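Read-outs throughout are calculated quantities, based only on the coordinates presented, and are distinct from any laboratory measurement. What you are looking at is a predicted structure, and each value in this text was computed from that prediction instead of being measured. Cβ atoms are built from the backbone, for glycine too; each structure is taken alone.
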Structure P
Amino acid sequence: MGKRIIQQARGKGSSTYRVRKKAFMIRPGYLTKMKAGEEWEVINLVHSPGHSAPIAKFKKVGGNEVFFNFAAKGLCVGQKIVIDRHEVGDIALLGDLKNSTEIFNVECRPKDGGKLVRSGGSAGIILAKKGNDIVVQLPSKKIRHFNSGCRATIGKVAGHGRVDKPFLKAGKKYYMMKSKSKLWPRTSAVAMNAIDHPFGSGRGKRIKSKIVKRNSPPGRKVGLLRPKRTGRKKK
């Protein structure tokens with residue numbers, strides 16, 4: 001009797017694939033009510049197993065409000081940031097920043113708290129402004145347009161160089177992936193038996209097509225699902 005394929009097991013949501021709540025207890029993001037000129041002090045730098053960058057805990061100067069945000073490169077405990085000031089670590093609107101400014105933790109929509117450019121060592125760059133439209137180059141080199149009312153943190157995320165050192169041992173890689181609830185090592189589909197996966201069996205390891213039919217049943221719906229383009233990409 002065969003086993004459930006990876007897609008079916010992932011969809012079931014067992015403990016192997018489910019995100020551990022403990023790893024994501026801290027949720028970095030901006031507060032909805034943040035006024036220009038407010039001062040916030042870094043009171044602690046926190047390690048979160050579910051994130052690749054150190055997280056800074058901020059407390060409002062003269063108040064009790066607290067929020068978490070990804071630490072900018074060079075940020076230290078006791079340092080103060082100012083809302084809408086244009087220095088490293090400060091939080092500002094995209095429409096107020098100059099071109100070629102490095103930013104991270106960018107909001108997709110105004111007041112959503114920050115969704116993009118959050119991994120260690122990453123930064124986006126403001127390329128141009130067209131009225132209410134801000135053009136930003138993401139770390140993946142993709143170009144994306146944002147509303148000028150979206151907020152971002154100035155600078156680069158701390159934790160650069162985390163991928164420079166090799167893992168050396170498979171066990172260390174296993175536990176690192178496990179902390180983020182990602183299955184590793186992942187068995188190749190063509191290496192499985194035919195009963196365990198549609199791509200399985202010793203024959204035909206170079207399968208002709210990975211494009212699945214739209215009306216395929218759940219056990220067969222593997223490979224490329226509704227691809228936007230097919231065929232060899234011309235250079």
Structure Q
Amino acid sequence: MGKRLIIQARGKGSLTYRVRRAAYRFKIKYPRLEGEAEILSLIHSPGHSAPLLKLKVKNEVFYNPAFNGSFVGQKIVLGGNQVGEGNIMLIGNIPVGTKVYNVELNPGDGGKMMRAAGNYSTVFKVYEHNKMSILTLKKKEIIVGNDCRATIGTIAGHGRNMKPFVTAGKKYYKMKARGKKWPRTSAVKMNAIDHPFGSGRGKRIKQKIARKNAPRGTRVGHLRPRRTGRRK
């Protein structure tokens with residue numbers, strides 16, 4: 001009797017392959033209120049690459065990625081035209097050349113872009129008549145509305161990938177926190193029952209193009225590619 005492929009087992013979500021929901025209990029968002037907020041604490045969230053700030057404005061508590069230089073008890077401003085590290089403002093009111101993070105794609109969505117550790121984008125152009133702005137993200141540009149909000153500064157945690165794991169045990173628990181299987185075994189090293197690329201003497205990989213209606217566990221390799229092979 002055959003057994004499930006690794007991909008099928010992970011897709012089912014059994015006890016062996018499960019997501020730790022407690023790691024994602026902190027939801028990043030912007031409050032609807034404006035005014036002065038205070039940083040209550042710095043939080044290490046296993047579900048996020050950067051530390052999080054727990055802030056309180058009036059009677060509402062919210063979470064936002066920490067910026068470089070933030071500390072407990074620091075005050076930040078929501079709304080207005082005051083430019084400062086950690087302040088949350090409308091993109092239309094932010095000066096050109098300012099570094100921002102946790103940018104909203106649509107007004108009120110709480111921030112969807114630039115939320116990883118060490119990330120930031122730069123306000124490139126602001127068009128008041130068209131009510132839109134252009135942000136530069138490394139090698140590309142993105143257009144957002146002036147009514148979208150963003151946090152001024154750079155996200156903390158830059159250089160976290162530079163520290164070595166040293167031991168395999170630390171790498172194992174890090175991958176476990178991210179919900180990833182580790183160590184990863186190459187598909188061609190498996191048996192034929194464990195993966196479509198398995199078996200065979202040596203690394204003679206079979207055809208990588210999966211058929212259109214292949215079931216889960218068989219859809220591996222190139223999924224409906226437009227073309228394969230070298231360009232001539």
Give the label, chosen from P, Q, of the structure having the highest value of Rg/Rh (Cα atoms, Kirkwood Rh). Q
Can you spot which of P, Q the value 14.5 was calculated from, given it is mean count of other Cβ atoms within 10 Å over residues 31-38? Q
A value of 2.8 was computed for distance in nm of label points 7 Å out along Cα→Cβ at positions 175 and 215; which of P, Q is the source structure? Q
Identify which of structures P, Q gives the largest calculated value of distance in nm of label points 7 Å out along Cα→Cβ at positions 15 and 159. Q
